[in-house]
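Given below, in the form of structure tokens, are the structures.
Nothing in this text is a laboratory measurement; each read-out follows from the coordinates by a stated rule. None of the values given here were measured: they were computed from a predicted structure. Cβ atoms are built from the backbone, for glycine too; each structure is taken alone.
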Structure 1
Amino acid sequence: MDIDTFLKDLGSAEGANKYSLKSVDSLEEDVRQALLKLIERSGKSSGQLRTLLLDKEFPVQLVDQMIARFIEVGLIDDFALAKIFTESAVSRKAKAKSVIGRELRAKYFPQDAIDAALAGIDSDSELEAAKVLAESRYRQLLKLEPEVRTRRLSSFLMRKGYSSSVVWAAVRHASGEVAR
């Protein structure tokens, strides 16, 4: 980036007086170092990184340029990170597709990365995950009255984000399997 262009762009921005004559290279290195620190701590989406860097009051155009460069060289990969997050949420936490999508949007993932990550979850795999979770939870509720057990189990599954049809299929499955 040309220093004259940068200073001219910076002069027309609102926070023009916030930056002194600090060289563009030095400012760029500060953004690079901050970005590397954020990446090494944990995986973050490009949207999260952008928000965090702007909170540190780095210039918008420099932040966008640096994030684009990191994406270009593969240091930031929203698609891979969204897929890893989705797989973890499904296998470890047994969350439903709708909840995972909501969480990915809250983490500022781009919509195309969210769509790609959620494409791997079909209704059959979601139902199977709900059944396994329902069986496990049903065993914990065996001491309760049948109506209370059903109500608590269905509420638990709904809080996980499953649709009502999946919830009731999983509840019926769990009550049938555990009763045997």
Structure 2
Amino acid sequence: MITDQLIMRWKKTSLPDPPDWGEYVCRAFNGSDGDIDAWLGIVACGLTDGVLDREFFYDCMYSHGELEYDKFFIVECSGVPAATLAVICDYEKKEGYIHMVACKPEFRGRGIGARLNTEAVRALISAGMLTAYLTTDDFRIPAIKSYLRAGFYPDMINEEHRKRWADVLARIGEKT
């Protein structure tokens, strides 16, 4: 049984160009009840067992450090919340954490994750972060592909993770 998430790391690179959002709008989270509800609706599609209450939002989003709204993204299409990603920065360590990356099923496969990852890398670099990490699950193959394209790489923290990463990378045609 798999009990812990895989880890991916990032090291500072050059600042990528801003993504072309086309028909989508990527904006900063604003802290309103409406944005909390939008976030809950997005993360209910794959990261949680359903829409949870605001207590879950506060517990989840404030448990890893200071939440800076300009690094907490909501993507919308025609006003409909579609995806989210938060960058949490540890300014002392100069390390970022990519947190709660999610996209509603009806918006998947449209490159939103790749664009969000670019926004995340831009936010990391702009905030002076030298490294970053994220956690993911073995079955989130499209997300892992997107993270790899954004410059994240598997962290082989132990033998179990090496085996799991070898399996994941084999499924997507990448070498370990």
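Quick notes on this one:
- FRET efficiency 1/(1 + (r/R0)^6) of positions 62 and 126 (r between Cβ atoms, R0 = 35 Å, to 0.05) from the coordinates reads 0.25; which among 1, 2: 1
- Ranking 1, 2 by volume of the Cα convex hull per residue in Å³, the structure that comes out highest: 1
- Answer label among 1, 2 for the case where distance in nm of label points 7 Å out along Cα→Cβ at positions 30 and 158, calculated from the coordinates, equals 4.5: 2
- Among 1, 2, structure where distance in nm of label points 7 Å out along Cα→Cβ at positions 118 and 142 as derived comes to 3.8: 1
- Looking across 1, 2, the calculation of relative contact order in percent (Cα under 8 Å, 6 or more apart) that yields 29 traces back to 2.
- The maximum of Kirkwood radius over Cα pairs in Å, for residues 54-133 alone over structures 1, 2, that is, the highest value, falls on 1.
- Of the structures 1, 2, the one that -10000 was derived from, the read-out being helix-only ellipticity at 222 nm (-39500 (n - 2.57) for each DSSP H run of 4 or more, over all residues; to 500): 2
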